[in-house]
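So, here's a batch of structures to check.
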Structure P
Amino acid sequence: MNLENIILYTRHELNQATRKRNQETKIGEDVQLVKDSTHWEEELKISDARFVLLGIPEDIGVRANFGRGGSHTAWKPALESFLNQQSNHFLKGTDILVLGHIRTEDLMKTSEQFTQRTQHDVDALRQLVAQLDERVSQVIEKIIQTGKIPIVIGGGHNNAYGNIKGASRALNQKINVINCDPHTDFRPLEGRHSGNGFSYAFREQYLDRYSVFGMHEQYNTGQVLREFMANPQNLYFSTYEDIFVRENLSFSKALAQNIGFVKHSPCGVEIDLDAITNVPSSAKTSSGISPVQARQYIYQCGKHLSSLYLHIAEGAPILSHIKADNKTGKLIAYLISDFIKGIGDRSN
């Protein structure tokens with residue numbers, strides 16, 4: 001694989017992000033790293049870390065879907081918040097290897113010349129997303145081939161496609177995916193963007209069963225809903241309104257049903273931070289699940305599924321029209337920890 005697709009991190013960089021204190025051990029002091037950039041895959045394979053942290057600092061896919069930029073800003077504060085949690089018997093930093101981030105700087109710079117005002121510019125952004133897809137899928141494939149579980153932070157939900165493709169290729173089979181999201185992201189195949197990662201993966205035979213938890217009824221097109229209803233063996237959703245407004249299903253029962261739909265095969269775990277009330281994101285919602293419910297979703301997926309990866313998408317601590325929100329990074333750090341603990345409880 002072309003090493004240019006990934007920026008590896010050094011111990012010096014992690015030390016700068018970790019706030020050390022006497023008589024404490026932070027996760028950042030215990031995490032593992034790749035030391036030899038020319039043989040990073042071999043190092044990863046022999047590492048005893050089970051989880052690999054990877055960032056995708058980009059917002060091209062969101063803008064290619066007429067959304068608000070900012071999702072490129074989630075990775076750095078999320079990583080810093082996670083590194084500064086305590087390393088203890090609940091979660092040991094030695095179980096995690098911090099790899100680095102997908103190289104996006106060149107694509108982001110190119111994207112600056114394109115607005116969302118003309119179809120030509122939108123098409124150009126979507127072509128850049130297709131280039132990013134290849135980088136993401138190659139790195140994810142390599143990580144999973146080493147037997148590790150990637151935890152992918154940042155970027156738009158367009159990166160779900162690269163995650164699914166990479167995981168599918170690593171296993172040489174179609175995979176299942178569960179997604180907590182107000183949107184199905186199953187829009188038409190009109191060029192790649194953050195709203196059609198799952199539909200592209202499904203059409204290209206990388207995705208088998210797809211389960212959407214807590215979908216918002218009025219924010220998904222009739223065309224998409226008809227497609228789900230026409231494919232009940234492969235596509236499933238529960239709606240936010242059914243759970244929280246009409247109360248036809250409890251949160252736990254609805255989640256169990258969503259998990260049950262995908263649990264019999266290796267499964268990717270996705271969450272769009274748009275799903276959580278008032279979290280800065282490309283489509284921030286005033287009516288979503290709570291942070292605690294998001295943590296429960298992540299934990300239960302880790303505990304009950306044969307998880308291939310976790311992807312936390314579309315957090316945007318710095319949106320173009322508001323000041324930075326530092327709580328977003330801390331929330332992502334909680335979600336990472338809950339996923340790792342859920343998998344640990346599944347193994348015990």
Structure Q
Amino acid sequence: MSGPAGSPQRADHDLAFLLRYENVAWYEDGAVRILDRRVYPAELRFVTCRTHGEVAQAITDMVTQSCGPFTAAAAGMALAAWECRDLDEAGQRAYLKTAAHTISHARPTTAARMARITGGCLAAAEEALAAGKPVDRAIADHLVAANNKRYGKVAKMASYLVDMIPDDGKVMTQCFGETIVGMMLREARNRGKQLHIFCPETRPYFQGARLTATVCREMGFDTTVITDNMPACVMEREGIDVFTCAADAICLDGHVVNKIGTFQIAIAAKYMGVPFFVSGIPDESHKSRRDIRIENRDPEFVLQAMGVRTAAPGVKGYYPSFDITPPHLISGVVTDLGIFSPYDLPRYLVQADLGPYEMVI
């Protein structure tokens with residue numbers, strides 16, 4: 001992949017370490033390197049994948065989370081192209097098509113979004129094959145271009161979102177909103193607007209405490225971590241101005257799929273009169289909540305905290321990865337075209353004219 005971090009053509013300039021392309025997932029010379037977010041920031045460790053199957057497994061195992069799998073998926077497709085480079089064109093096409101299915105279905109709830117990414121990689125591969133160029137490099141270059149476009153759209157979202165936050169405002173987040181968190185903070189910093197961020201810890205992987213809080217602090221903002229059973233109390237006692245998050249899927253009927261716990265914070269926000277803004281692009285493939293398959297993960301994870309068991313032997317756990325927040329709890333969906341009512345999301349698709357392989361944020 002081309003271009004050093006911070007170069008003019010890269011949209012990740014001035015963002016925290018965790019949001020730079022190389023520090024999410026990176027393809028180079030027959031390997032994909034993925035930052036292990038399961039241990040960051042306590043430990044800076046990268047997982048090296050030598051096959052696209054290993055990339056898919058890393059996504060399944062949550063080595064990378066939030067928007068990280070988007071970058072990892074495309075890097076995995078570049079790796080798949082490297083694996084099959086000695087096959088004839090028909091063989092490469094077949095191999096890449098199989099790899100695309102494997103990678104896009106690494107986690108079921110986000111399969112539709114991931115299929116857009118792998119589909120874009122397949123299109124880049126076709127162009128490279130027709131031009132007689134190395135397919136792995138073409139997909140790697142496509143990833144940088146796609147990330148630049150995605151980050152650029154999120155920067156527009158951030159501008160609209162920061163408009164909704166008062167000067168010296170107090171903002172509550174949920175899980176790790178990745179790009180929108182960094183862009184929101186960069187936009188606020190550029191405007192000279194101070195923000196105070198409150199991050200629920202987001203068990204069982206603690207993405208809020210480890211990832212969101214680290215990004216916010218690194219970018220120079222006052223940052224406080226709270227436990228997952230504190231949001232209502234903190235909203236009341238600290239005077240939270242805005243609750244905001246990204247989304248793993250935004251249905252056209254206004255239901256929002258995000259990290260487990262979002263629903264209950266939205267209920268508290270509604271009760272407290274705190275506006276709740278979700279940033280992202282509606283998913284045409286998800287007409288309603290009925291199209292969503294919630295991923296259930298290993299229940300053993302809720303019986304421990306960062307590897308230390310907290311429950312007695314014989315106690316059972318329960319771990320749905322996501323929940324679904326209904327539209328009546330959502331103040332607005334923040335897109336690159338402005339803020340839409342959750343009851344009016346099909347209008348976004350008419351105005352946006354998304355390409356078939358464009359990353360849906």
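Points worth noting:
- Origin of the derived value 20 (relative contact order in percent (Cα under 8 Å, 6 or more apart); candidates P, Q): P
- Entry that produces 33, 61, 6 once P(r) over Cα pairs in 20 Å bins from 0, in percent is calculated, selected from P, Q: P
- Taking distance in nm of label points 7 Å out along Cα→Cβ at positions 19 and 243 as the criterion, the largest value within structures P, Q is that of P.
- Cα extents along the principal axes in Å, for residues 11-146 alone derived as 57, 31, 25 - corresponding label from P, Q: P
- Structure from which 2.2 was derived, distance in nm of label points 7 Å out along Cα→Cβ at positions 35 and 187, options P, Q: Q
- Looking across P, Q, the calculation of mean count of other Cβ atoms within 10 Å over residues 51-58 that yields 21.9 traces back to Q.
- Parent structure of the calculated result 21.2, given that mean count of other Cβ atoms within 10 Å over residues 91-98 is the read-out and P, Q the choices: P
- Entry that produces 23.6 once mean count of other Cβ atoms within 10 Å over residues 75-82 is calculated, selected from P, Q: P
Any read-out appearing in this document is the output of simple, stated calculations on the displayed coordinates, not a laboratory observation. Bear in mind the structure is a predicted one, so any value in this text is a computation, not a measurement. Cβ atoms are built from the backbone, for glycine too; each structure is taken alone.
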